[in-house]
1. Kindly point out which one of 1, 2 the value 0.05 was derived from, the read-out being FRET efficiency 1/(1 + (r/R0)^6) of positions 16 and 128 (r between Cβ atoms, R0 = 35 Å, to 0.05).
2. To which of 1, 2 does the computed value 1.3 (distance in nm of label points 7 Å out along Cα→Cβ at positions 8 and 168) belong?
3. Where does the value 6, 22, 21, 16, 16, 12, 5, 1, 0 come from, among 1, 2, when P(r) over Cα pairs in 10 Å bins from 0, in percent is the thing being computed?
4. Could you tell me which structure in 1, 2 was used to calculate relative contact order in percent (Cα under 8 Å, 6 or more apart) as 15?
5. Please compute distance in nm of label points 7 Å out along Cα→Cβ at positions 120 and 184 for structures 1, 2 and give me the label with the greatest value.
6. Of the structures labelled 1, 2, one was used to calculate helix-only ellipticity at 222 nm (-39500 (n - 2.57) for each DSSP H run of 4 or more, over all residues; to 500), giving -16000. Name it.
7. Matching task: 0.25 is the computed value of FRET efficiency 1/(1 + (r/R0)^6) of positions 32 and 104 (r between Cβ atoms, R0 = 35 Å, to 0.05). Pick the structure from 1, 2.
8. If you rank structures 1, 2 by FRET efficiency 1/(1 + (r/R0)^6) of positions 88 and 232 (r between Cβ atoms, R0 = 25 Å, to 0.05), which sits at the top with the largest value?
Structure 1
Amino acid sequence: MTAGLRIKDMAEASGFTAATLRYYEQIGLLAPSARTPAGYRTYDERTLERLAFIARAKQLGCSLEEIVGLATAWDGGRCGPVQDQLRTLVADKIVAAQTQIAELVTFASELQSAAASLERHRPEGACDSDCGCISDPGTRAGVIVAQHVTLSAKPVPAIACTLSAPSVTGRMIEWQRLLAHVVRRRPIDAGVRCEFAADVSTQELMRLVTAEQHCCQFFRFSITIDDRGLALEVRAPVDASPIVAALFGEPS
């Protein structure tokens, strides 16, 4: 094991700044460095490996608090527990990231609608109810401006679910609770469109859709929001039609 890397050398080798290395040492994320007779910090190869692990956790979006917990497992010298913790954190971050994507796509659609409104009417004087500066004239005019959020896997993988049996039961209960708010099911190409009552939680629908997409990648989901309300469109390969019907219901 190589020893004696000074802080400048360690910063260059690890990609972290010297100030960051000092901070990590202060909060206990790095063990106290050795010191030369002149008082300079020195680090060994094990510290460089630890910093590589920390860099990987940061790359995966882990917070400093999460990294501290992961580093404790890493110190145990066994990969398995580290992988278990990372797997859980990554799964949670996938759901969070996909939810953010859904929210951003919805917001982008709202901005596109606003941009179109601003092009329709330019009053000579002050702003009015149709110029798009103070309200959205499209919705009052009865124009349907749909916002689509699509989460799908390409190419379509095998018809399979990666959840364990107990987890499948829990997921089914979650879907049953949410689908109790469906007021109408319409047939669509290769699937079904579920239209929800006004009291359904959009965030809960997005959360459940992203979670389902993670374990059952053969589904293709689209969430639509327009002046008709909130709806979920579910599509799947022909061989999976019975699964769609069993989970999301038959069109009526």
Structure 2
Amino acid sequence: MSLAGRKALVTGGAAGIGAAASRALAERGAHVVVADLDRDGAEKLAADLGGSAWAVDLLDTPALEDLRLDCDILVNNAGIQKVAPLHEFEPEAFRRIQRLMVEAPFLLIRAALPHMYGRGWGRVINLSSVHGIRASAFKGAYVAAKHALEGLSKVTALEGAEHGVTSNCVSPGYVRTALVERQISDQAATHSIPEAEVLEKVMLTEMAVKRLVEPEEVASLVAWLASDDAGMVTGASYTMDGGWSAR
């Protein structure tokens, strides 16, 4: 599963799943570009991995329209969340989530494909979610964005196949990250329960395995999808949700 000679770009790469994926790819020999809004965090992790950092605001999508990327592996991971009923969901908050989690991945894929096509090899790995195949109340923008990302990934797979480019989604349940921790207070308020009860009564209700997914578990799947061993895997969505989607 060596990735020596490959260049990987990981968005939201300075923390959480992105940082774990960056480490896993670097451990297998890839040169990793850690892309993140957090310049200091990206530069620190990149230095630790012998990679490079790209401080970027992916919400500034007009700045990405003329971008060209020379990466062999693109990991679209950056994401945000907001928990609220649809009738209280601010339109700009909805648009912001679509911009970061659908429009930005499209623009990055668009920027990376010419290089991948030229080399006859490429990997597009999109961090989706169980919410890319299932819905939950109060997460209209996030569920919509992840469903859209799943569709974009499949189209990328169909178009990239003849050029040696695969495209897949990794769809975990709740992962032990700051993004999930920040949801706890919102979920408690929305469901009118104490924060201490959110994991048991909200987040882990549908999961047969009653624990959070670890970032390193997700990263191991990302690394495999980036390898030559996964050359015949494309247009797929790999769940890592503790049995949630088995229901």
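1. Matching structure: 1.
2. 2
3. Only one of 1, 2 returns 6, 22, 21, 16, 16, 12, 5, 1, 0 for P(r) over Cα pairs in 10 Å bins from 0, in percent, namely 1.
4. Attributed to the structure labelled 1.
5. For this comparison of distance in nm of label points 7 Å out along Cα→Cβ at positions 120 and 184, the top structure is 2.
6. It must be structure 1, since only it matches.
7. 1
8. That would be structure 1.
Every read-out reported here was derived from the displayed coordinates using simple, explicitly stated rules and does not represent laboratory data. What you see is a predicted model, and the numbers here were worked out from it, not measured in a lab. Cβ atoms are built from the backbone, for glycine too; each structure is taken alone.
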